[in-house]
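Heads up, there are several structures right after this.
Computed from the coordinates by the stated procedures, all read-outs in this text should not be read as laboratory data. On a predicted model such as this, the values are computed, not experimentally measured, just so you know. Cβ atoms are built from the backbone, for glycine too; each structure is taken alone.
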Structure 1
Amino acid sequence: MTALLDRPLRVGLIGAGLIARQHLAALARVPELQAVGISSRTRSKAEALAAEFALPLVAESPQALVREARPDALMVLVSPQAMAQLALDCLDFGLPLFLEKPVGLSVEQAEEVALAAAKRGVPNMVGFNRRHYSVFQQGLARVLARGRLLAVHVEGSERMQAARGTGRFTEEVLRAWIFANATHTIDLLRHFGGEPEEVCAFASSLHEPLGDQFAAALRFPGGQLGSFTGNWHSPGGWGVVLKGEGVTAEFRPLETCRLSFADGSTETLEPDADDALVKPGFTGQLRAFADLVRTGILAPPSQDLAGALLTMRLAGRLIAPVRPLP
């Protein structure tokens with residue numbers, strides 16, 4: 001442990017897609033971490049990223065990456081359909097793991113990985129980067145400075161036509177979109193409100209088999225009320241509204257915050273420098289991962305596989321009543 005405190009932590013990356021590039025850009029702003037190698041099923045992509053970010057090693061496999069780079073921790077940044085099995089495989093290394101979401105395309109897959117990590121005692125973190133948005137931290141603090149948080153309202157309208165049109169996602173991922181991508185906004189219910197005590201959900205399907213029209217009401221442990229809506233085949237996007245005593249914080253789009261006060265005044269909050277220069281939330285979650293590797297403790301608002309599983313289960317509750325539209 002003393003050695004880890006005296007130097008930057010050596011991190012190996014598995015996966016060389018768009019998300020890996022975004023993490024490497026953020027890593028350049030986190031001196032506590034040093035990327036020492038990368039591996040990918042597509043070697044040409046790994047070589048391109050290694051050249052762009054001056055990585056010293058391109059390994060043939062995760063096993064070779066661990067053997068040759070001798071990292072202190074691993075970041076698993078692969079496609080949604082590959083994540084669950086690769087996460088299980090990487091637990092065998094015994095190294096702290098950062099896992100991009102989703103860790104599985106079903107509740108059952110997420111449960112398998114979470115149980116395996118707990119059994120082996122491997123420190124881990126799942127990349128719900130929006131938990132680390134600087135505007136979220138600022139906005140919530142301003143609400144709580146005036147009293148209680150009264151309500152959490154989340155809109156998670158996915159752009160399914162665009163997702164299908166990119167060609168980036170397999171049909172397996174698109175069919176499981178509620179877990180593969182919509183958990184970003186579903187997780188914000190838990191982030192702001194805690195674990196819901198009651199959920200009353202309605203879901204319909206226009207095109208997507210697991211649902212694409214959602215309306216849910218929630219009650220949180222502190223008595224706060226919440227709502228979740230999503231209309232995946234209508235124009236719109238993601239948004240969060242926090243209701244407080246004499247103040248409302250609106251995040252629409254999520255990377256912005258507009259405060260409204262009872263006297264009619266308003267205020268706009270700006271993201272910090274890190275969130276303005278790289279993908280928002282990425283530097284914050286990387287610093288949290290560095291602390292986890294050094295101390296073995298994952299501090300809020302980050303969450304591990306056990307927390308990510310709770311978000312997956314909440315998503316499962318939202319789709320349980322799905323009915324086809326007549």
Structure 2
Amino acid sequence: MTALRFAIVGAGRIAARHLEVIREMPEITISGICSRTCVNAEKLAQEFNIPVVAANMEGLVRQTSPDALLLLVSVMSVYPVALEALEFGIPLFIEKPAGLNPDETGKLASRALSGGVPNMVGYNRRFYSVFHDGIGRLQKTGKLLGIAIEGHERIDRVRAAGVHPDEVLSAWLYANATHTVDLLRFFGGEVREIRGYARRAREPLVDSIAAVLEFENGVLGQYGAHWHSAAGWRVALYGERTGIEFAPLESGRWVDADGVKGDIAQSAEDARFKPGFFGQMRAFAALVRSGRLAFPATDLQGAHATMLLAQALARGTSA
């Protein structure tokens with residue numbers, strides 16, 4: 001099998017994490033890289049043996065003729081960079097979030113659809129091995145009845161770190177909270193109805209959410225997020241004879257109807273790399289080869305649906 005040729009746009013920390021994974025995947029080669037900060041691109045090129053460092057995206061595509069582009073840029077840059085990248089008409093992997101609001105993500109989704117551009121958005125938690133192990137265990141004993149997700153954002157700690165600009169912090173609902181909101185759609189499918197409450201005590205969009213949801217398949221869900229709390233992220237799945245909890249999300253514990261309990265361990269790849277990244281990149285490679293996006297991957301249309309769900313939760317009403 002001929003290796004796929006991917007080119008990278010962006011040379012920050014997240015690009016390095018993806019490159020660590022790709023280096024262990026013989027089915028993929030990196031043909032080139034570009035970044036606003038050329039020095040960073042040159043450093044990554046030297047570390048990961050990337051043959052071409054281009055001055056811009058146009059030069060990158062012209063010089064390397066890649067099978068796909070990986071857009072691994074900062075949150076503030078994703079939307080304009082993705083708009084430019086869509087013009088080349090080649091498959092795109094877009095690191096999340098795909099825009100800082102539903103309007104931006106929706107415009108990208110429409111542009112990709114009209115241009116027939118295969119794409120995937122990097123919600124890596126969809127590929128957590130512990131999640132798939134847990135789903136498999138639950139399905140063996142019956143159907144899923146309910147989901148409870150806690151998406152506390154610890155926003156005070158995030159702001160104190162001084163890493164993100166105000167534009168990102170003010171859009172934190174979309175910039176980061178969609179990680180846990182997307183898990184509602186991953187585990188439960190599409191949402192039929194939301195009933196809930198939301199508060200904006202100190203943040204411009206929302207900082208406390210308490211909601212109950214009904215999914216189209218009949219599963220019931222709960223979503224809670226209190227951003228000024230010290231609590232972390234948590235997922236609980238309630239099956240007919242099995243209960244599963246992920247807290248933190250990278251580890252799991254199950255209990256059956258007889259009270260027998262056990263732990264769910266990460267796969268070797270998730271333990272070695274940033275969890276979900278290995279499976280995620282393998283799924284994108286499959287998309288590039290086949291032109292078809294397979295579950296659990298999501299594209300710009302799916303990312304837009306997640307953005308709209310986050311907006312609805314922040315309003316306390318159905319989308």
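Annotations for the structure displayed:
- At a computed 59, 43, 39 (Cα extents along the principal axes in Å), which of 1, 2: 2
- Distance in nm of label points 7 Å out along Cα→Cβ at positions 18 and 298 - structure with the largest value, from 1, 2: 1
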